[in-house]
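Right after this note come the structures.
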Structure I
Amino acid sequence: MKALLILFFPFVAFAQESQIRFKLSFNDQEIEIGKTYLFENRDVNIDNLKFYISNLQIIFKNKIVFQDSLPARLVDIENKSSLSINLKEKIKFDKIVFNLGVDSLINVSGAYGGDLDPTKGMYWTWQSGYINFKLEGTDPLCKSRHQKFQYHLGGYAAPYNSLQQISLKLDKKSTRAEIRLPIDLFLKAVNPQNQSEIMSPGSRAVELSAILKQLFVVKSW
């Protein structure tokens, strides 16, 4: 009986934690690397999807009840644990605020460790700056080699600062929330057959980052 209680209590503790999770979807299905998805009457594949969030704040009745101590978190579709953020305690909240990307201070301070380590594949060594959002895949209508699309969105210096602050209001107060990002809607905006890649800061990177900002939605659960 004691053994059963020892096993049970950790699960009870976990169930009491507040949590934020990310659902990265295509046609409302959770994205799986290597899986084929129907997109405007053709099949596309997602090979890579990850992005930084920073300055995460959890808010209840206009007061900050949680401020992330990490400089940034890397949300990576291939790292399932990165899709959930456990707050270690039960907190009610009605709003979530964060930056999509990392700010200029982090960019000018050189490479960091942890999620900001250059080995994560999100750092432009040629210009000493971070990629805020990365999406790669294949589309049969892409005119690029091997029909690949690559969108590496970043840039922190004016006039091409692509950092976006995202503010999401929950439909009701909760201790848990799911943040959704529909990648199919992003591809409709960028149109891979006309533009198959963005690999450096510029006006288009800023424009698409602003579109991404509008695509994030949140639901309590």
Structure II
Amino acid sequence: MGLLLCLARHGETNDNAARIFQGQGGSGLNRRGRAQASRLAERMRRSPPASIVASDLERAVETARIVSEACGVPVELDADLREVDLGSWTGKGYDEIAALHPEEWAAWEAGLDPRRGGGETYAELAVRVGRAIERIAARHGGGDGERILVVSHGGAIKSWIAKLLGVSPDGLRALAGVANAALTVVERDSRARHRLHSWNDAAHLEGLVVEEHSD
């Protein structure tokens, strides 16, 4: 078995719960988010990762540090693991966006890949996350079966997985959303080929799974 990339979304935030687009803004975890991160930490502690690499956004850093404390593994930060840049959508709720940016909202609701708020497209996001994965693999891709925990964001994880599977950015809705603190596991072999082992695994989150919130 090759390198195992365990991709986890951060725990819930107040903006998630209020259906506000965070993008590269937002703050740390709420009470439920910290509980979700603790469940993730307990699951990872049973077979600790060799390394933990996280987005440098506060909600991802806080999630990663909770796992770090449980596993005794330090956290590295990589800005390329950030969520999609939403430009002027950042910090706004669904109704406000629909009123302020009706054409972009309609395109996104239809499952297309517009440049929301002047920020990034999902296609660009997938390339950026892919750069981070390449760096992680170059640093940590030594032993067979080595596990690396990558703490990132819903849109970031989904976009990269969709690119691996050959799903176009306009087809992202074919993949279920990523739950807060859920795990997606991808194996990477010595030839840099990837194989999806699990998607949105929330078995450790019984009683704490809520409806997926985008971005």
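Nothing in this text is a laboratory measurement; each read-out follows from the coordinates by a stated rule. Just so it is clear, the structure is predicted and the values come from calculations on it, not from any experiment.
Things to note:
- Test item: helix-only ellipticity at 222 nm (-39500 (n - 2.57) for each DSSP H run of 4 or more, over all residues; to 500) calculated as -11000, pick one of I, II: II
- Source structure (of I, II) for percent of Cα pairs over 17 Å apart, for residues 113-200 alone, computed value 62: I
- Winner on relative contact order in percent (Cα under 8 Å, 6 or more apart) once structures I, II are ranked, highest first: II
- Origin of the value 14, where percent of Cα pairs over 31 Å apart was derived from one of I, II: II
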